[in-house]
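Structures follow.
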Structure P
Amino acid sequence: MSKNNSRSEEDYIKSVYMLTENASTRVQTNQIADRLHTSAASVTDMIKKLSQKGMLEYAPYKGVKLTSEGHKAATALVRSHRLWEVFLVEKLGYDWADVHDIAEQLEHIKSDDLTDRLAHFLGNPHFDPHGDPIPDANGKYRLVNRAALNSILPKGRYILTGVKTHDKDFLLMLESYKIRLGTEMDLIERLDFDNSVRVAIADRVTIMPSTIASNLLVAKARQQS
């Protein structure tokens, strides 16, 4: 992780990373502003500053993307954040709904050695408590074949492998329905009217609204032999 970037600069670098689908994708100023809850003018000023530092590649009216140095800094932040989430849940007993904001603070500790030691202590986990992949020291991570529950999926049994949002109220709501990572559910049908889905969870059939189903990432469950 670069030792020369401020916490605010790191937040911008990480935001571009989180909004980027692949290395060639450009992110628009308003996307960054929405994610960081700030003005477009503030984003533009920071983009120019990070471009001068070699963290971002900026083209007016076309958006920005991370340089190789920016990508390295971003993956280091993401790695640190997700490792701290694992530590908080597995070692300190925090609930998965309570760790995001704490990890947001801890990720800015500027020590690659600490991050490496933390990863080793935790057994080099591949995923955080929300199912997000954890980059290794080289920025590589394990790809997962999964999709949103209300996307075009065939009927059948699926397992929850991740969530798109870490919003505390959303995660607490899932807990109230006893839905966590590893929960299996049978997809019965997708309702075209509002993109909600009819699912069976532990023999309980329910219609899940699109606002929930779109944030649940699932993979095909293995068939029992």
Structure Q
Amino acid sequence: MTRVRKVLWSIGLTALLLGGSFVVVPRLLWGDHGDYSHVVSIKQTAEYQDSALLRQAWALPVARLYRNDIDFQRNASFCGPTSIVNVARSLNQSIDQAGVLDGTGIAPVMGFLLGGVTLDQLAGIVTQKLGRHVTVMRDLDRQGFREQLRHVNDVSRRYVVNFSRGPLFGSGGGHHSPIAGYLEDQDLVLVVDVNKAYGPWLVKSDRLYDAMNTLDATSHQKRGLLEID
């Protein structure tokens, strides 16, 4: 992208995203161009933000490490880096959104990441900034995804999921957020959504899988999981 084009994009983004993560991001930037008009939003499910179920989920071993120090994305493009900030905090590592990209080669333009970050870029940030081993998992089948969910409550591991909001909410594009817990008996995944307008929520594993098993228009690869240990 030329310097002039970057400036023009920056001006447009500033106007569009001035409201931060509380505005609708244009689909041409982060949407996956799918038609989800038929989708019934998970906000209509009984478990989505059920207070009793959320209490159970927050009591899980890894979820407890996230609960009291959730950092929400400063703008709609920053979900990936913010997810890593939250993972770091759960590991007692001090990283903030202002510095999480320093030295990574990923440069915001006027504070915004044009197109966000891919799953592989996010893995690189983890390796460089957290000094942890990270595994990129994409093209998982449903059984493989459930196998990973059985490890979510292991305090030696952390997971970040890359998904499209469309199959979950009926609209929206690609997003990153940590998975903080799994209520296996109820088959409910606790997603610590780094967009404050959503906040943490619970979802059945099949619905989350369908949202994860979508194509990222930037990388032209399937979305997936990061396993951090």
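Points worth noting:
- Of the structures P, Q, the one that 0.95 was derived from, the read-out being FRET efficiency 1/(1 + (r/R0)^6) of positions 159 and 215 (r between Cβ atoms, R0 = 25 Å, to 0.05): P
- Structure from which -11500 was derived, helix-only ellipticity at 222 nm (-39500 (n - 2.57) for each DSSP H run of 4 or more, over all residues; to 500), options P, Q: P
- Structure responsible for 16, with relative contact order in percent (Cα under 8 Å, 6 or more apart) calculated and labels P, Q on offer: P
- Label whose coordinates, when semi-axes √(5λ) of the Cα gyration tensor in Å is calculated, return 26, 21, 16 (choices P, Q): Q
- Computing distance in nm of label points 7 Å out along Cα→Cβ at positions 39 and 95 across structures P, Q gives 3.8 for structure P.
Computed from the coordinates by the stated procedures, all read-outs in this text should not be read as laboratory data. Quick caveat, the model's predicted, so the values are computed rather than measured. Cβ atoms are built from the backbone, for glycine too; each structure is taken alone.
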